Structure 1
Amino acid sequence: MGYYSYKIEHDFGLAPNPFGGYCTLAVCKGDIRKSKRLKIGDWIFGTGSAKLKNLHFLVYAMQVEEKLTFQQYWDDERFQYKKPVLNGSLVKMYGDNIYHKDVEDGEWIQEDSAHSFAEGKINGDHLDADISGEYVLISRNFFYFGDQAIKIPTEFLPICSEGRNVKSIGIPKDDADRFVEWLQGKYEAGIFGDPINWKQHK
């Protein structure tokens with residue numbers, strides 16, 4: 001198994017989106033989503049940050065079980081509920097099934113979403129960054145803690161990225177293997193908290 005780790009500086013339930021029985025990573029972190037090294041079975045760790053005042057806490061962990069193109073994700077019946085509805089619930093508002101191609105001209109469509117401008121106007125920066133990732137990552141074996149993020153035991157801190165970039169090759173495999181074993185032994189897969197930044201809506 002391979003491992004990827006990065007700091008989360010905002011958590012709205014968009015990236016990752018843990019709802020409906022599937023944890024998905026469809027926007028942001030394009031360098032992970034398009035990585036040639038990424039294989040089915042690899043793990044992604046999203047850890048806290050100074051900005052969120054939870055450095056060295058685990059916000060989520062997901063084991064990659066599928067890689068879909070954006071069009072496959074858009075068309076898949078399993079993920080219709082992840083299409084954003086901005087006047088819906090917070091879960092709907094932060095849906096991550098945003099991108100697909102125009103059937104007539106093949107141009108990318110960015111749906112009215114948390115990554116578009118007001119009134120559905122295209123945010124080109126988000127569009128370019130998001131689609132550059134090429135794939136949507138899918139998992140049913142995930143642990144999402146959100147605002148109930150758990151402190152990572154000192155012995156496993158080498159899994160954390162201490163900088164701004166994604167850490168992968170530098171993660172000691174033995175430490176990461178033991179961390180996953182510890183995590184799966186202590187918790188059942190699923191959701192344990194709300195997205196951290198939802199408090200802004202309350």
Structure 2
Amino acid sequence: MIGATVTHRELERSPLVLDRLPALAAMARRVANIRVRSVGTLGGNLCFSDPHSDPATFLLALDAGVAYDGKRVPLAEFLVGPYETALQHGQLLSTVHVPIPPPGTGVAHRKLAFHERPAATVACAVRIVDGRVEQARIAVGSVGARAVRAVESEGVLRDAASDDRAALVRAAELAAEAAEPVDDANGSAYYKANLVRVLVERCFREAAAACS
């Protein structure tokens with residue numbers, strides 16, 4: 001559980017985070033610049049619901065949740081759309097709940113950024129058992145209206161051999177579709193869909209390699 005007012009800088013330097021979930025610290029270390037990380041908070045980032053949010057994409061892949069107004073909801077339900085959340089007037093986000101992945105789980109986060117805001121972001125959490133994918137969670141952000149879980153992609157990978165190239169290519173295709181890329185200053189929807197395909201493949205391989 002992480003308090004909503006914890007800054008990105010605190011996350012990247014926290015001994016507890018570095019010990020229990022170093023991938024979270026690594027992600028926080030790459031948010032914007034040190035000035036932003038020193039004052040910007042995790043809760044504020046999620047409440048702003050910027051489609052180009054690193055934390056949102058990363059936390060979706062870890063099946064994180066948030067608590068507000070005495071209730072706890074999955075992050076996927078909290079992020080309603082661009083700059084819009086499930087919060088109503090007068091409600092405040094209090095905590096972010098990040099499950100610690102079970103032993104043997106590899107977590108990877110990759111992005112392509114031309115400036116400080118990424119043009120494409122992908123996060124993967126993968127567990128390999130006896131050479132097969134027991135669990136895979138994939139999230140994509142920065143290319144569409146909001147960060148999303150690529151559920152169909154996860155289904156393609158589940159139970160597949162960890163080196164099944166065809167399954168990974170298909171999963172990357174489905175992830176690009178699930179993200180619903182849009183044209184913007186970072187490029188065309190077609191271009192960003194290709195970025196997603198590349199990043200999903202790289203992210204999956206990195207996460208799978210971290211399982212051993």
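Readers should treat all values here as calculations from the given coordinates under stated rules, not as data from a laboratory. Computed from a prediction, not measured in an experiment: that's the story for all the values here. Cβ atoms are built from the backbone, for glycine too; each structure is taken alone.
When distance in nm of label points 7 Å out along Cα→Cβ at positions 71 and 103 is computed for each of 1, 2, the one that comes out at 1.2 is 1.
Ranked by mean count of other Cβ atoms within 10 Å over residues 95-102, structures 1, 2 are topped by 1, which has the highest value.
Output the label of whichever structure in 1, 2 has the greatest value of relative contact order in percent (Cα under 8 Å, 6 or more apart).
By relative contact order in percent (Cα under 8 Å, 6 or more apart), the leading structure of 1, 2 is 1.
Work out FRET efficiency 1/(1 + (r/R0)^6) of positions 15 and 167 (r between Cβ atoms, R0 = 41 Å, to 0.05) for each of structures 1, 2, then name the structure with the largest result.
Of structures 1, 2, the maximum of FRET efficiency 1/(1 + (r/R0)^6) of positions 15 and 167 (r between Cβ atoms, R0 = 41 Å, to 0.05) occurs in 1.
When Kirkwood radius over Cα pairs in Å, for residues 23-78 alone is worked out for each of 1, 2, structure 1 gives the greatest result. From which structure (1, 2) was helix-only ellipticity at 222 nm (-39500 (n - 2.57) for each DSSP H run of 4 or more, over all residues; to 500) calculated, if the value obtained is -4500? Answer for the origin of the read-out: 1.
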